[in-house]
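Peer 1: Below you'll find a set of structures to go through.
Read-outs throughout are calculated quantities, based only on the coordinates presented, and are distinct from any laboratory measurement. Being a predicted model, the structure only gives us computed values, none of them experimental. Cβ atoms are built from the backbone, for glycine too; each structure is taken alone.
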Structure I
């Protein structure tokens with residue numbers, strides 16, 4: 001029996017981070033239509049929240065800007081932000097997909113003049129900065145956001161601030177009557193690239209996150225170091241905004257632990273080394289300690305490890321057993337056994353950074369299709385049900401370069417789904 005021809009040649013990409021954006025442009029530039037769906041009000045994902053990549057220590061927004069330009073200039077790509085897939089049915093070549101779009105309350109007329117933010121007094125926690133600062137409820141997600149358009153938070157609707165924003169806009173860009181929209185579309189294949197999320201450090205009882213202010217996670221450290229972050233790029237103590245003279249990086253915070261994440265996320269060691277470099281740049285005389293179980297700078301990143309060792313960073317082989325805070329100074333003391341010297345070690349520092357692992361977003365989210373997982377909770381391609389392909393960190397922990405390669409491979413598979421039907 002001959003296979004049925006695909007009823008459409010459109011490819012759906014779910015997730016607008018580095019993997020999703022890469023997959024979308026690769027498919028479109030071959031000549032196929034793409035629908036790119038992202039639940040946040042902007043593209044870029046976790047990469048947009050980084051300060052620098054390792055090992056070159058360059059800003060990620062350079063590469064993202066190129067990809068945004070490729071999207072903007074390609075009429076085959078349609079981008080839907082604040083959008084989520086509600087259901088998927090059908091088969092390869094003929095999927096029916098239901099999508100819901102939440103209101104942005106700002107339309108395409110927006111010029112990013114910022115007048116709405118100027119008159120807005122309501123503030124909300126900054127999701128982009130992991131809650132480390134508050135922002136106006138009328139906001140631009142970040143300095144190079146795509147789409148380059150403001151957002152009104154749902155909390156503002158029905159308030160006097162909403163009226164002031166409406167009156168302040170000279171371009172009729174504010175639409176307080178926007179409602180959620182739902183529509184159904186047909187696609188030939190699907191790339192699922194919803195990425196990862198930091199493991200919840202509050203679940204790690206002995207490491208004090210959420211209890212002591214000067215204990216943060218590695219993703220929070222990226223925002224502290226970023227010029228557009230909550231401290232304008234200055235690495236300081238969250239408790240009082242003071243300068244730091246010492247910092248401890250705690251590796252495998254919740255990783256390689258059967259009670260939390262049983263796997264290694266591959267990138268945490270290198271991320272902490274990168275962040276140790278951030279500290280060394282700002283504080284040449286700071287004491288820097290990295291407490292580790294094993295240092296895993298895989299492949300070509302061995303040279304980066306050697307470089308950071310040369311920056312007078314102390315690597316201590318030992319797992320942190322507990323942390324304590326001085327209630328007066330807010331300094332934190334970490335305690336571990338130094339495996340190599342077989343001695344108990346206590347270090348008192350201004351800042352503790354927990355290297356939390358990468359959990360797939362799908363681990364807590366109910367997916368709108370019957371998905372197949374590996375024994376760690378990551379998505380895998382089901383060869384018995386072709387047409388839906390996981391890409392990037394939803395498939396396994398990856399660095400950015402590997403995510404780009406993986407997304408390109410998924411794009412090829414998605415195209416093959418169209419061709420063979």
Structure II
């Protein structure tokens with residue numbers, strides 16, 4: 001064996017700040033896939049990458065090696081342009097649920113592979129599983145067939161797709177190496193590019209409720225991902241959005257599904273729809289289905305107004321085994337036993353709604369997980385959340401807490417009460433759509 005391929009040699013090179021060759025990177029990824037590298041060796045190189053960073057060429061090589069550690073899906077039989085979106089995460093971000101059918105009725109195919117929530121951010125798969133019977137664990141054959149027939153599929157990562165990422169992400173989570181832009185970029189793109197897509201739109205968030213708190217770091221991540229995607233032959237754009245307050249007015253799995261259904265009826269909160277349309281416009285532009293952003297917006301609005309997008313969501317739910325009655329009547333979604341109103345003690349204006357604190361309140365109610373093995377309660381969370389700048393009367397509703405445990409409700413109430421600040425003058429929210437890269 002070439003001594004340069006020994007794990008300790010590769011670890012030492014990165015430890016010393018040297019760039020790794022594509023062959024060395026492939027050896028690392030292969031070691032994660034087949035077990036030929038021990039966990040402590042993988043962890044050592046992850047830490048070296050975290051501390052020393054990677055060049056763009058290294059990051060591109062890592063992304064491609066991780067993508068090719070498993071199956072790259074062939075969707076050539078799907079004649080429509082294939083486009084997806086990915087969000088770096090946030091609080092109340094349920095955009096994927098209603099955006100996928102909106103894009104599908106405009107003529108694109110949306111092969112969407114999503115994840116679960118961990119910590120303060122929610123997961124698309126957890127939200128979808130609030131719908132009784134909804135299957136996110138489709139086989140690749142079922143996934144291909146549904147994308148071809150229905151025009152969209154919303155599933156979880158299968159064992160065949162980027163298996164190296166599953167191993168490396170688990171190690172990053174327990175070794176303090178999650179917040180590394182090259183590792184984040186490779187982890188996201190290896191799965192998305194293995195889906196079989198033609199183009200990808202990213203929503204990179206920043207602020208208190210986002211994974212990247214600082215705007216500069218979010219912009220750096222967005223720029224790297226756009227550059228890497230392009231280097232691998234995929235048109236990409238990144239929409240950078242603020243996440244200081246929750247997106248929409250609901251946080252919690254079943255509650256967010258209900259809000260997405262409201263969006264498909266044309267009744268979605270203004271901020272949630274603004275992000276939805278911004279991402280949707282760029283998806284249609286990259287798919288070649290609209291000549292301008294204005295034309296793309298018109299197509300998206302037409303799909304909502306006609307009821308076609310709602311019908312497409314219902315079709316996706318049925319195709320994946322879900323109870324369509326929950327789409328027709330969202331009151332059938334899981335409901336908590338207790339509801340409590342958080343009201344304003346004095347009249348005034350909303351000065352702040354701390355997204356991270358609201359997420360922690362929802363987490364305390366049982367809507368999220370602090371460990372991957374934790375069970376979530378699809379019925380709990382917060383609804384009717386106020387937005388920064390709104391006027392509220394004395395006794396006006398600031399939030400509605402949904403819970404199944406009295407002690408958890410009491411604790412969540414205290415957290416939410418501190419998160420929402422009312423004063424004599426309105427607060428000013430950061431511009432929602434900050435910048436578009438690519």
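Peer 1: Output the label of whichever structure in I, II has the greatest value of distance in nm of label points 7 Å out along Cα→Cβ at positions 29 and 365.
Peer 2: II
Peer 1: Could you figure out which one of I, II the value -6500 for helix-only ellipticity at 222 nm (-39500 (n - 2.57) for each DSSP H run of 4 or more, over all residues; to 500) was computed from?
Peer 2: It was calculated from structure I.
Peer 1: Work out the source of 0.85 here, i.e. which of I, II gives that when FRET efficiency 1/(1 + (r/R0)^6) of positions 245 and 341 (r between Cβ atoms, R0 = 25 Å, to 0.05) is computed.
Peer 2: Answer for the origin of the read-out: II.
Peer 1: Next question. Of the structures I, II, report the one carrying the highest value of mean count of other Cβ atoms within 10 Å over residues 69-76.
Peer 2: Max of mean count of other Cβ atoms within 10 Å over residues 69-76: II.
Peer 1: By the measure volume of the Cα convex hull per residue in Å³, for residues 93-300 alone, tell me the structure among I, II with the highest figure.
Peer 2: Greatest value across I, II: structure I.
Peer 1: Tell me which of I, II gives 18 when you compute percent of Cα pairs over 40 Å apart.
Peer 2: Value 18 for percent of Cα pairs over 40 Å apart corresponds to II out of I, II.
Peer 1: Rank structures I, II by FRET efficiency 1/(1 + (r/R0)^6) of positions 389 and 413 (r between Cβ atoms, R0 = 25 Å, to 0.05) and report only the one at the top, that is, the highest.
Peer 2: The structure with the largest value is I.
Peer 1: Tell me which of I, II gives 2.5 when you compute distance in nm of label points 7 Å out along Cα→Cβ at positions 45 and 293.
Peer 2: The value was obtained from structure I.
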